[in-house]
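K.L.:
What follows are several structures.
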Structure I
C-alpha cells in the first residue's frame, strides 16, 4: 500500500494542503515560480506552507517549481556549466531528480573547439549527460531546466548548429527522440533556485 502524502502548496494558484497529486498539480502547473512539496504528515505540510519548518526529506530545502515532477514518471534535471578562464577548462553540473531520489553529476569537458563557448559548453555537456542517464534508466520523459536558450534551441532546430560540438549535441538529441520525450525549461541563472544553484556549484567543483 502506498504511503499517504500531503501536498503542500506554498506558492500557487491557491496555497494550501492537498491530498492528491492531481489536486496539487492543478494548483501549480503553469504557475510561474510555484513552490510546493509532499510530506508524510499534515503537520509538516502545514509548517511548510506557513514557512516555519524545512522539508522532511533530509535535504533541509524547500521545493521549487519542480520539487515534485509534473508527472510521476517524468525525471527532472537541472543543468549548468562553468568555465575557468585561467586553465581554459569547462565543466558541467547536473542535479537529476526521479521517483523522489536525487543524484548529482559533475564532469569536465574534453572538446577544445566547444571550450570557446566557455560556460555554455558545460551546459551543453550537462544537458546531454542528463538525457543519457534517462535513456540508460529506461525513463521515457525528462524535463531539463537550463539557463542558456541554446540548450533548447539547438535541439529544436530554432538555432543553427555551426560548431562540431553543437552539431553533435543536436545529433544525440535527434537519436533518442524515439526513446525519450524531452521538455526544455529556461530558468534565470543565479536566481536563488536551490537546484539551479546546486548545479552551478557542482560544475565549479571540478575545475576550480
Structure II
C-alpha cells in the first residue's frame, strides 16, 4: 500500500524514511572524510562537491517527507505502548523531520556565505545557486558552527531512535521496527490508542 493505514506505514513513508537515513549516514561519512587536512586538494574538492550533492538531495527528500508527514494519517501505536513512550516517539520523530530540513539548509548557507565563492555542482549536472547571504569569514564560521552542531544533534537523535526501535523489536517484541520495514496490509489490526481514544484513522503527522 502506498499510503499509511491504521495498522502501519505505507510504501511512500517507508521508502522516504530509509532513503533519508542512508543519505544522512553517507553525508556524515563524507563530512568527516573531507575535513582531513592531509587529503589531496583535488580529492578534497571532489568530496566537498559530493557532500553538497548528497545534501541537496537530502534537503529535497526531507521537504517531501515533511509535507507527506503533515498530510498523511498517523498509524495507530502498537498494542501495549505506554502513552509516554508514544509521546516521546512523536516528539523525536518530529524533531528529526525538522532537522532533516534545517541541517542541509545550514550547509547550503555555509557554501553561500563563503568568501571563496565556490560553485556547488549537483552531481556535475547543474550548478546550484547560492543563497542570498552576505559573504564574510565571520558569516561562514557562524553557519559552519550551526551546521556542525545541528548535524551532531541529529546524529545523536538518530542513534537514540535506532536503539529505541531495536529495543522495542527484540526486547519488548512489539514489532515497532517491522512496521518501518514492511508496508501496512489492507487489514486493520491496530491496537488501542493510549489515553482511551478509539481505534480510528488520524489525520496528519506520520509518527512511529
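Every number here is computed from the coordinates shown, using simple stated rules; none is lab data. All values derive from a computational prediction rather than experimental measurement. Cβ atoms are built from the backbone, for glycine too; each structure is taken alone.
K.L.:
Looking just at distance in nm of label points 7 Å out along Cα→Cβ at positions 133 and 173, which of the labels I, II belongs to the structure with the highest value? The partial results should precede the final answer.
P.N.:
Numbers: I: 1.9; II: 5.1.
If we compare distance in nm of label points 7 Å out along Cα→Cβ at positions 133 and 173 over I, II, the biggest value is for II.
K.L.:
Continuing with the same structure: Compute Kirkwood radius over Cα pairs in Å for each of I, II and report the one that scores greatest. Present the calculation step by step, with values, prior to reporting the outcome.
P.N.:
Details: I: 17.8; II: 18.7.
Largest one: structure II.
K.L.:
Which of I, II yields 4.4 for distance in nm of label points 7 Å out along Cα→Cβ at positions 37 and 181, as computed?
P.N.:
Details: I: 2.8; II: 4.4.
This figure was derived from II.
K.L.:
Moving on to the next point. One of I, II was used to compute relative contact order in percent (Cα under 8 Å, 6 or more apart), and the answer was 19. Which one was it? All intermediate terms of the calculation are to be shown ahead of the outcome.
P.N.:
On the way: I: 19; II: 36.
Computing relative contact order in percent (Cα under 8 Å, 6 or more apart) on every structure in I, II gives 19 only for I.
K.L.:
Given that helix-only ellipticity at 222 nm (-39500 (n - 2.57) for each DSSP H run of 4 or more, over all residues; to 500), derived from a single structure, equals -20500, which label among I, II identifies that structure? Provide the component values of the computation, followed by the final result.
P.N.:
Details: I: -9000; II: -20500.
Label of the originating structure: II.
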